[in-house]
1. Identify which of structures I, II, III gives the largest calculated value of relative contact order in percent (Cα under 8 Å, 6 or more apart).
2. Can you tell which of I, II, III yields 11.9, 34 when Rg and Dmax of the Cα atoms in Å is derived from it?
3. Out of I, II, III, which one gives -10500 for helix-only ellipticity at 222 nm (-39500 (n - 2.57) for each DSSP H run of 4 or more, over all residues; to 500) as computed from the coordinates?
Structure I
């Protein structure tokens, strides 16, 4: 399950394993942006990242390495139609 939550001063996306209770941050650890979930595309995520001084970006996240306790996500910017 993917949910939004507050992490320090930013909103982040978390992956929650409902069977084990394991919670992992899936947004980049060095990101100073707030992230909001738009939708899921299978195991992939479509989200918005924004902060007060930048234009919001549509981001597409995919799992590139799935290991217990060390899942890696790759995030790509989706170009705006405008």
Structure II
């Protein structure tokens, strides 16, 4: 089954694509990195792996294996609330 875009959290101006279960999120890495040490370290690692395409397209998302869509939706709602 191919992953589908999240109806609310797949932003055209997002910079990284994350897959949770069968859902793709396209979010701004600055917000995630500023709000989460885990994402900050992850994006730093990807930056230094200059050939890495992880998170750059729907075909190569950053896959969060042990996270549920419900939990990630709550995380994103909290972190991206203005």
Structure III
């Protein structure tokens, strides 16, 4: 709300941590929070907790329409490596 900008949930936690740090130290520190995902990737979170919704970029919209697929992988490194090499 302060900056009229929507960030993803992970970035929001980073902003809160930075704000908390800056409130605890007695200096004029400057911080940077890097985003790794577009907020529209988390539409379910926005719909559940906020009244606003980020715009979905065309490139992301085309990905959201695709069917996902998963495979089960054990937590053994060699099993994981073997799957990657296929």
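1. On the way: I: 18; II: 30; III: 24.
Going through I, II, III one by one, relative contact order in percent (Cα under 8 Å, 6 or more apart) is largest in II.
2. Only one of I, II, III returns 11.9, 34 for Rg and Dmax of the Cα atoms in Å, namely II.
3. Corresponding structure: II.
Quick note: the coordinates plus some simple rules give every number you see, no bench work behind them. Model, not experiment: these values are computed from the prediction.
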